[in-house]
Structure formats: C-alpha cells, structure tokens
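Next come the structures, one after another.
FYI, it's all coordinate maths here, none of it is from the lab. The structure displayed is predicted, hence computed values, not measured ones. Cβ atoms are built from the backbone, for glycine too; each structure is taken alone.
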Structure 1
Amino acid sequence: MLRALTSEGKKVLRYGLIENPEVFTRNREISEIIEKNGSDALPITVVDGEIKRRGSYPSNLDLATWSGMTQDELVMMLMKAKMANRSFCGGDCC
C-alpha cells in the first residue's frame, strides 16, 4: 500500500524506533506518548503533523482517505499496483 501511494505521488515516510530514534525524540508529542505508554503506543501514524492513529496500523482505506483519495481512487490504485506486479506468465508466482 505504501509503495502504491508513493507511485501515485503521495509523500510517505516510515520510521522505526530502533533504526531512527532521533525522529521519535525530536517530536515532543510522539516522545511523550511513547514515554507514557511504552511500545504499546506503536505504531503511530502521523499525517501532515497530526496523529491519526496509535497502537495499530491504519487500514488501506484510512491511508487513502487521509491522503485525499476517494474509495474508488483507492480501488483503482490497488488494481493498478497489482497489475504492475504480475509476471509474464500471467500468475503471481515467478
């Protein structure tokens, strides 16, 4: 899904607490949430500086809606991404 959003021109950044700790400490609100709730608060989804979800991953529809897409646009984007990943033999295996 994140790759599909990126291919549609949406800016998507993904950080891990172990790989990118500075990102989490730099954002005071995120830092306070983690300090208070520990790793149970993760993952935290932030869109345009606003926390949209914490403690679970957003659905594809959530991500599409937050990026300004309609449900129809989401379906078309996912179909396009699926077709781009198909193999020459017509299956998904090779």
Structure 2
Amino acid sequence: MAGPRRRGRVVAVPTPEEDLSVWKRLAPSGLLLVGAGTAVALDASARRSAGAPLLRWVAEGSAGLVLLNAGLSVFGEAVKRRALYDWSQRP
C-alpha cells in the first residue's frame, strides 16, 4: 500500500522535516493570536465596566474570543506537529 487512504485517494503523509517547519510557523502565530485575543477581550470587559454602549463591548468581546479560540487551535496544531516530529526522531 502506498500510504493512508481516504475515500479511495492516497493522502500524502508529511515528512518529519515538514512537521518541524510547520511547527516553527504555527507555534509563534498561535501564541500571538492567544495574546491578541486575550487583550481584546479584556479591553471589551473594561469598556463594559466603564459603561460603553452594549453593541460596542459585545462586538469587541466577541472578536476577542474569536481571536483567542483561533490562537488555541493554531497552537494546538503546532503542538501536534512537534509531537509528530519528536516521535519520528525516537531511536
């Protein structure tokens, strides 16, 4: 068999070097998104406490949560890729 099959197609399996390369890009990106999302969500919370209009802080808070969750997802993929790389390097 040439590799894993998905619905009759052969799917390319990434090499360990590709996993490492993807990890190097995704890990910092994920951390930046988590930080940005946290900052935006906390700013929305401060606006709410200061009595800003409902639409303003709800929209900003929602955007912050989207950024935060996207960052966690991207960072999770980075952790997976690093684990795959480390696993391939075991003796």
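Comparison across structures 1, 2 (criterion: distance in nm of label points 7 Å out along Cα→Cβ at positions 12 and 28) gives the highest value for 1.
Of the structures labelled 1, 2, which one yields -12500 when helix-only ellipticity at 222 nm (-39500 (n - 2.57) for each DSSP H run of 4 or more, over all residues; to 500) is computed from its coordinates? It traces back to 1. Consider the structures 1, 2: one of them gives 39 for relative contact order in percent (Cα under 8 Å, 6 or more apart) as calculated from the coordinates. Say which. The read-out was computed on structure 2. One of 1, 2 was used to calculate distance in nm of label points 7 Å out along Cα→Cβ at positions 20 and 36, giving 2.8; which? Label of the source structure: 2. Ranked on distance in nm of label points 7 Å out along Cα→Cβ at positions 60 and 76, which label among 1, 2 comes first with the largest value? If we compare distance in nm of label points 7 Å out along Cα→Cβ at positions 60 and 76 over 1, 2, the biggest value is for 2.
When mean projected area of the Cα convex hull in nm² is calculated for each of structures 1, 2, structure 2 gives the greatest result.
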